[in-house]
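There are structures below to look over.
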Structure 1
Amino acid sequence: MPQMIFVNLPVKDLEKSKTFWTRLGYSFSPQFTDENAACLVFSDTIFAMLHTGPHFKEFTRKDVADASATTEVIIALSAGSREKVDELADGALEAGGSPANETQDYGFMYLRSFQDPDDHIWEVTWMDPKAVEGQ
């Protein structure tokens with residue numbers, strides 16, 4: 001079985017978060033979605049668990065970061081082309097997200113970032129496959 005990743009994030013309004021990601025073309029696993037959390041599916045091995053604040057707090061003894069005031073993590077998603085980077089980033093802005101950082105274009109690598117409705121920072125990155133092969 002391949003290793004999987006589940007990123008866990010607190011959200012202020014679970015339905016609003018689900019609507020945002022659905023508008024970007026993503027789906028949720030009904031098996032792991034209820035009134036407290038929703039399992040956002042990026043691929044067969046990559047998921048984000050979006051938890052209501054009280055539910056998220058059950059998993060930690062620490063204070064929960066307020067993403068509107070601090071950055072707790074930057075989550076990067078790969079894209080198959082520069083156009084797909086723009087499509088996802090533009091779609092996020094149209095769906096209610098906000099800009100996070102300036103576009104970065106290094107020729108062999110192109111990235112844009114946005115904040116979701118809960119101010120979590122997401123980065124969308126394309127890298128020329130030839131640049132990756134050179135490593």
Structure 2
Amino acid sequence: MATPKRPLSPFMIGPYYRPQITSMMSILHRATGVALAVGSLVLAAWLVAAAGSAEAHAAFMACLASVPGKVALFGFSACLVYHFLNGIRHLFWDAGHGYEIPKVYASGYAVLVLSVLLTAALWWFALGGAA
């Protein structure tokens with residue numbers, strides 16, 4: 001009996017499966033986790049520079065104050081906010097709540113919107129918008 005040609009994995013987004021918010025948010029959750037792991041190395045480097053000399057700390061802060069540094073910090077903060085909110089969503093699922101498809105989609109869109117709003121608020125306060 002011949003085996004029909006079919007995809008080997010449900011994660012083959014593209015020619016076999018239509019991207020959905022659930023699959024895209026799962027991939028994004030994993031990617032933001034990796035970005036946070038890399039960002040934690042930068043945080044550790046900042047702590048080493050802060051514990052070292054004043055010159056090392058000033059050089060590190062100058063690097064972070066540059067345009068690429070600010071873009072990296074913005075990306076790290078956006079990843080942190082998204083990963084945190086989506087983690088809370090997963091905790092609700094672990095408790096057995098929100099498995100219905102309308103609730104899954106509503107919570108997904110809520111995480112996306114809140115991620116944008118909270119990241120924008122964080123940077124507004126960080127750049128002195130509330131002063």
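Given a value of 28, 23, 16 for Cα extents along the principal axes in Å, for residues 71-110 alone, point me to the structure among 1, 2 it was derived from. Comparing all candidates, it corresponds to 1. If you line up 1, 2 by distance in nm of label points 7 Å out along Cα→Cβ at positions 79 and 95, the top spot, with the largest value, goes to 2. Look at distance in nm of label points 7 Å out along Cα→Cβ at positions 63 and 103 for each of 1, 2: the largest one is in 2. Calculating Rg/Rh (Cα atoms, Kirkwood Rh) for structures 1, 2 picks out 2 as the one with the greatest value. Which structure, out of 1, 2, was mean count of other Cβ atoms within 10 Å over residues 47-54 calculated from, if the result is 18.9? Answer by label: 1. Starting from the value -6500: which structure in 1, 2 was helix-only ellipticity at 222 nm (-39500 (n - 2.57) for each DSSP H run of 4 or more, over all residues; to 500) calculated from? Here the read-out was taken from 1.
Sorting 1, 2 by relative contact order in percent (Cα under 8 Å, 6 or more apart) from high to low puts 2 first, with the largest value.
Each reported figure results from applying straightforward, stated rules to the coordinates on display, with no laboratory input. This is a predicted model, so every value here is computed, not measured. Cβ atoms are built from the backbone, for glycine too; each structure is taken alone.
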